[in-house]
Structure 1
Amino acid sequence: MGLFDAFRYDGKRVLVVGGATGMGAAVVQVVKDAGAEVVVMDRADVDIDGVKFIRLDLSDKASIESAVDECGGPLHALFECAGVADGTPGIERINFIGHRHLVDRAIDKGYVGRGGAIGYISSAAGFGWQNNLAITKEFLAITDFDEATKWAQDNGKADYMFSKLTINTYVAQQAFPMLKKGIRINAIMPGPTDTPLARANADMWLGFGQDYRDETGIQASTPLEQAYPLVFLCSDAAGGVTGITMVTDAGYFASGVVESFEAAGPVVGFLSGPMYGDAS
C-alpha cells in the first residue's frame, strides 16, 4: 500500500446527498474516480453508470427515513451537499434539519460505524458561527424533526444564513460525541462557486467578492475545486481531522481579517459578528 492510497476510496461505499448538480455532482465524480461505490440521493433524477440513485425529499421526514432504509449499509462516508436559497419553502429542513435526521438515522441503524466520515457543505454565510453560539446551540438542543422545524419557523430562523451558522456549530459540537463512535465530521465553507444554484442567485452569490477576484485575477470557484477538499476531509488521509469547517474561499476572509485586502474588512467584520444578539 502506497502512502497516497489513503486519499483513495477503493472498497468504500459512500452516500452523496444532493448529488444531482453543482458541488454534490462534483463529489460524485471525484469519489467514483477514486474507487468508491456510490449512492446518490436527490429530488432530481441521477443517471450515472454504476451509481445507485434513491429519490429523496429532505423536507419530508418519511422520505428521509425511507431513503436511508433503502440505502442500507455499510456507509464509509456521507457527503451532505444538498442546499437551497432563501425563499424556498422548507429551507430550514432542506439545509439542515433533514440532513441531521438522515445522519442520525444512518448511524442509529448501524450503517455508519467506526472509521466512517461525514462531510457537510456550509457557506461563507456561516463564517460568524462562533459569535452566534447561544442561538444556534438553543436550536440544536431540539433534536426532534418537527419540533426543530416549528422552532425555526416560529423564531424567524428559517433562512439561509442561520442554516449555515447552524451547520458550522453542529460540526464542532458533534466532533467529540461522534469520535467516541469512531466517526469523524467536518465541513467546507465555500466562497462564490459557479453552480446552478449560484447562477440562479447570481447578483448576490456570484457578485460577492468580485472586487477581490478582479484584483487577484481569479474566477469564482468551480464545483470540482470545492469537491476536492471535501472528499479529502472524508478520506483516510484526513484521519486526524475532525470538528473543523475548512474555509475554501480563495483567501477572501483571511484577507479581510488581517485587512491585506482592505475592501473585505467591513464585509468580514459584519459576517463574523453576532447576528442574533449576545453570543455568550
Structure 2
Amino acid sequence: MRGFNKEFMLRLKDLKKQYRTGDEALKGVTLEVPNGQVMALIGPSGAGKSTLIRCVNRLVEPTSGKVYLGDLELTQLSRWSLRQARRRMGMIFQEYALVERLTVMENILSGRLGYVGFWRSWFRQFPRDDVREAYRLLDRVGLMDMADKRADELSGGQRQRVGICRALIQNPDLLLVDEPTASLDPKTSRQIMRLINELCDERGLAAIINIHDVMLAQMFSQRIVGLEQGSIVYDGPPEDMTPEVLTRIYGEENWEATIGKVEDEEEAFSEDPSISGVAS
C-alpha cells in the first residue's frame, strides 16, 4: 500500500454500510478531505448523509471499507484506542445534545471528559487551563454572559453555539457537523454557518457538514459532495452546482429559481452587518 498523503485529514475508502434489514445506506463511498477544508454533504432524506458522518467516528459501525484520520486507520481500532481517537474529532449535533440541567460552562467542559480522570470529571474539577479556554470560546461566540445559565434557558441559536464550543474545547483536528441548522430560523442558520466557517478558518480545521439546505451549502462551503441512495453523484465546488447537478441529486425541481435565490442571498448577506457569526 502506498504511503499516506499528509495533505488529507480524512480519507474514506470504499465505505459501505448495510443494515440488518438489507438496506444499503452507503455503497462504496470513497473521498478525501484536505486539511482545513469545509465540505458540505447534501442529498435527499435517506441518502446516507448522517450515516456517513457517524461511520467516520464509528457511532455507526461500517459494514466494510476503511476510514483514515490523518495516518490512523479508525476501522481497525480497539474500543479503548477508538476513545482516544475520538478526541481528535469534534461532533456538533442537530439537536444540540446538551444536558439541560447543567450550566453552559458545565456543558462546554464536558467536551474535556476524555482528558480528565473519572473522579475529577465526576466532581467537575477541571484544570484551570480548560476553564480559561472555555471562557475564551464563550467570548468568541458571543456568549460570555451566559456561562452560568442552564442550558434549558437558552434559545436554539445559543444552544448550537454552546455545542460548537463543546466540540472545539476538545482541540480536534476534524469537525463532524450533523444538520446544525435544522431547528433554526433562516437568519440564525446563516449566523451559525458563518461562525463554523470562521472558526474552521481560524484553527485550520477540516469539517464535514451534513446539511439539508442547498442554499446554505453553496454559501458556506468550499466543496460540496452530493449523495443519492448511498452513492456520490457530485463532488465539486459550490459554483458548479447547476440545475442539472441538483436534478441528479434530488430529482426534478425548479432549480433555476434556487440558484438565483442563492445569488441574491449572498449579495444581501455580504451587505448586512447584523448577520455576523456572534449575533445573539
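Only the coordinates and a few stated rules stand behind these numbers; no lab work does. The structure displayed is predicted, hence computed values, not measured ones. Cβ atoms are built from the backbone, for glycine too; each structure is taken alone.
A value of 0.85 was computed for FRET efficiency 1/(1 + (r/R0)^6) of positions 22 and 102 (r between Cβ atoms, R0 = 25 Å, to 0.05); which of 1, 2 is the source structure? Considering all the candidates, the number was obtained from 1.
Where does the value 5, 19, 31, 29, 14, 3, 0 come from, among 1, 2, when P(r) over Cα pairs in 5 Å bins from 0, in percent, for residues 38-85 alone is the thing being computed? Intermediate values should be presented prior to the final figure.
Details: 1: 5, 19, 31, 29, 14, 3, 0; 2: 5, 19, 28, 23, 15, 8, 3.
Going through each structure in turn, the value belongs to 1.
Of the structures 1, 2, report the one carrying the highest value of relative contact order in percent (Cα under 8 Å, 6 or more apart). Walk me through the numbers on the way to the answer.
Values: 1: 21; 2: 25.
Sorting by relative contact order in percent (Cα under 8 Å, 6 or more apart) in descending order puts 2 first.
Work out which structure the value 1.5 belongs to, where distance in nm of label points 7 Å out along Cα→Cβ at positions 30 and 46 was derived from one of 1, 2. Walk me through the numbers before you get to the answer.
Working: 1: 1.5; 2: 2.8.
That value comes from structure 1.
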